[in-house]
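Asker: In the part that follows, the structures are each spelled out as structure tokens.
What follows is calculated from the coordinates using simple rules that are stated; it is not laboratory data. The shown structure was predicted, so the numbers you read here are calculated from the model rather than taken from an experiment. Cβ atoms are built from the backbone, for glycine too; each structure is taken alone.
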Structure 1
Amino acid sequence: MAAPASSAPLKLVCGDDEFSVKQRARQLYEQWCAEAGGMDHEVVEAGAGNSEEALRRLSKLHEALQTLPFFGGAKVVWFKDCTFLGEDRTASSAAVTAALGSLAETLKTFRWDGVRLLISGGKPDKRRSFFKTIEKTGSVELFAALSADDRDWSAHAESEAMRLVQTGGKSIGAEAVAELVTRVGPNLRALASEVEKLLLYVGDRSEITLDDVQILTTKQKLAQAFALGEALGERNLGKLMRVLDQELWEIRAGIDRKKSEIGLLYGLLTKIRALLMLKDLRIRGILKPARDYNSFKSQLDRIPPAALPEDRRFNPLASHPFVLFQAMRQTDNYELPELIRAMSVLLQANVQLVSSSLDEAMVLQKALIDIVGLGPRKGG
């Protein structure tokens, strides 16, 4: 979320969330230009591939700060998309370090009468005098990229999705926005792109529905990674085998080098563990089946912390609430003893993958058939 505009004439907008940094910097620049009036504002492109380019960009910045508006009045300077504020090779060169130190000294004594300087860029090195000078003399807005490891990434993404939809003059329900965020994952740039597609798709309609999201929104990498687990939760053997074949093909074709057969197994273990925990919470009366997402989410908020493991690996609340909402429905497909047995089957498969010469695909296929059976089964 963007911080409110500061009256300080010196502002650094930075971080590894490139989308939010650019969006916020553009917003501030346009706001400052409107407040200052006039036509003498200046944008200095600050991207640099090496130290020589960085020094040229800094030289242009010094010139921009020293050049007064032709007709007098106020001036806004934007040092845009700076690439040498962090710890990379260019930023770490002695010449660039010295030049940034010199700029920091200039900014300490600079007369800001009628001048505003906006600097935008990537994740900064907070140990450097340049960052500390801006932090002390002006103000800093830092935007960290969302990560699936962050407990609250989904809440941040949902808030941003709601804002984008409302800016587009539409509304969106809780289930629809949750499905959107689950499909896109912790990527604000992709989220903005998908919202833009939805706004165009609904046309004159005032609301974006869950069906719209499911029809139009592309499943990003994080959502695709859940596909095997979702098929397991649905207890749909045909779908499960199709998704497994696709995953194994991608591994063997080298399409995604981060994937592996053992990684697929760990994903399945995570899914069964979540179903097991949710089934237990349901049996104990801590969670009850809910017809809609909002009522289920409110139940999650009321669960006492002592009722759940502290370790995030075993705590179902570490997952996105909408993922849990869907998984809660899937607990109907398994009895508690079946889920306990499924953990044993997958652990045995783990041993076989690690310590035997059996074909990995055969091990995974056999384990999943053993868990799911030959057809879907409903249980209480």
Structure 2
Amino acid sequence: MIITDTVEVLYAPHKVFKKIIQNPKYLGAVIVLLLFVLAQTAFYYSYYSKSYSEQTFPFGNQFGTLTQNATSWNTSSGAIISYNYGDLINNTFYGNSSLQFAISNSSEIFMELGDFQNSVNCDPTGFKNMSMRIKIVEPQIAPEKATLSLYSLSASDYFQYDLTKDLSNSVVSVWNNLTVPVGSGNWLSNGNPNWQNITGLRLDLAFSTNSSISLRIQGVFFRGIYETPIVVDSTGFFITILQSVSIQFLFEWIILAALLYIMIKVLKGTVTWKPLFAAVGFALITTVIQTLIAIAATTTLPSLYYPIEFLANVPVEAQLINNAVSATAATFSLIFGAAQIATYLWIVALGAIITHNITAPTAEGLSAAPQFGWGKSFLVSGGSLFLTIIILSFLIGI
């Protein structure tokens, strides 16, 4: 009987809501909740199995930590290492300062981080690139020669890469994103380095004449591995999803029912909480249908790749990445958006039917207030859903 009532909401709502209001039971709404949780979990699995986020070393939102401790770095004799809090990428993932290296009357400078504290795997199964943000402040020319060395367990075993061309193409006095391939390519080796065990780095710059040299770096990290959140942490993924969608449904159910109750009362209608709450729970079967459509829409999605600049919300770069991803997911977004609008309209219609029925005088004539007309019923339902959307958006944002 409960299952039948749930299905009847989809094709005979006026009839079934009369029955629910006369004999309210929460079991049907609980079944809708379980169906919603199952459908939403399936949707998120389908969506995120195609969403690949870039993995880094250091990991995740800590990927900028290698340039946050000046004492871990070495530099040329006479050079000064300091924190610059006024000139940085301006992103919390990169840290709240850049690392500044400055020396007077010299043509050369080196910056060395001898120990990452962990070994980094850069063989074909590991990270593919190494990135850093670099800004040459002085002199106002590109270096004559630049090399990047990656240590493997000791300072005598290293790979070396010629960065001269990369830095000659960079813009002086502007933050440049320097990314070089690792694990293969134009690297020379000294001693017996192993790409599976990269443990430190050194950057050497040489200019044509003696002058004051000042440069800043930030966000030194390894990158290039893309994995879905399901692969990264499947248990955590499903636990988070189950908690999130359950809370989402319960909040929508409670808030929408409460607003309907308040608006009916404000407009001098007669209403009882339990029948109203039970009926609204049944009405949310529409969100299950919406989710099933969303699952079908994920078949239109290609694999989506999110570089760390997007995840870290780097200004300008994140927007460009978002535009590119949005373009590839345009069909999905169109179907999803249409289903969302249709669901809102459907809920308004069902809410109006609930309001119209629940404010009707009882057979025994116990209700002193007149039944709400359809116009007032739609006003109550539409206003309640509108406020529910605003409240839920606010709760999600905090």
Structure 3
Amino acid sequence: MLNRRSFLLGLGTLALSQYIAGCSNSKEKIKILLLKGSIPGQLLKEFRKELVSSQTPILKPKSQLKDLFALLETWQDPDQNQKLRLPFKKPSMADLITLGDYWLEAAIEKQLIQPLKLEGLPSWGKLPPMAKQLVKRNGKIWGAPYRWGTTLIAYRRDKLEELGIEPKDWEDLWNSKLRGRISILNQPREVIGLTLKKLGHSYNTPDLEQIAQLKKELVTLHQQVKFYRSDNYLQPLILGDTWLAVGWSTDILPIQQLYPNIEAVVPRSGTSLWADLWVRPKQLTPDKNKEEKIKEWIDFCWQPTQANLISFYTKAASPMILTMKKEDIVKDVLRNPLLLTEQEIISRSEFLSPLGTDVQKQYRNLWGEMNS
């Protein structure tokens, strides 16, 4: 299973704790458990300006997406708390919770969440079609995407200029001049996926054995790679031990600001996408009085001002900026192609779909053969 690193640097983000204090005893407010760093304090400040303080939601951050999914499981099956041995005290059930898109299918199948009633919101109609498709099943809406990101190629401009290389797409990873100078995510879905993309296939190809050149291409790529790692993989790039790295946009964007020699690019043939969603935990006795407040919060996060705040401060774009007028997008976001990615590239990019048992086995076998 994909394990996207779920903590952010959060540069410029106000502490949410200054807004949370004193709210825990309110029965009228909606309670939201969210991924730490995925909502800037500035956004909640704007929410308080528009509404009376009694309507301000209670926000509690968690640092790992996998822990948020585990909470959904324990709320529906209390015995899971002992099985999973959560590294924190289990909070009471929230009205909304952040979920990574990769966990959405499992949450639906396990009946951990309930549909959201968002069709009547004008902002729902403004979401990009890809964002709607991500969360709709059988005519029902199961999540509300509030930010998304990409897998990028980051590189040392000073080192690659000397070699006459300017990376544009996945095929550049196979350039023999970069042998032993690449760091790449320790994620089979990402590595095998980008190789599939290089060969003109989908990240979600259902049968790897049908792609004749796949193993050969992976073996060649493996010879290019200095190491596989999903954390601290940018430090060697900063130090010059590697000259190119494949990583997640939320890691690369803050580093790029600090080190001018580091450039990044969204591969032109398309890349993998991820999204953070608001989902509604399944409740035995739903509180209908909170439904409107939930819709109000989601709709607020989709407004232009908030879309800009999310995109600028969390280093992951609100999907809304793809459909906003250019004059409504702040300059720092508008001028950043890593946040406001070209529509043509987005249309060639994909969210990673859950894999069936047979395909998972193919991935394990291929990954093991490649690393041997």
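Asker: Assign the value 0.7, calculated as distance in nm of label points 7 Å out along Cα→Cβ at positions 38 and 94, to the correct structure from 1, 2, 3.
Answerer: Details: 1: 4.0; 2: 4.8; 3: 0.7.
Label of the source structure: 3.
Asker: Given that P(r) over Cα pairs in 10 Å bins from 0, in percent, derived from a single structure, equals 5, 23, 32, 25, 12, 3, 0, which label among 1, 2, 3 identifies that structure?
Answerer: Matching structure: 3.
Asker: Sticking with this one: Which of 1, 2, 3 yields 0.75 for FRET efficiency 1/(1 + (r/R0)^6) of positions 134 and 326 (r between Cβ atoms, R0 = 30 Å, to 0.05), as computed?
Answerer: Only structure 3 yields this read-out.
Asker: Another one. For the read-out helix-only ellipticity at 222 nm (-39500 (n - 2.57) for each DSSP H run of 4 or more, over all residues; to 500), a value of -18000 was computed from one structure; give its label from 1, 2, 3.
Answerer: Working: 1: -18000; 2: -14500; 3: -10000.
For helix-only ellipticity at 222 nm (-39500 (n - 2.57) for each DSSP H run of 4 or more, over all residues; to 500), the value -18000 is produced by structure 1.
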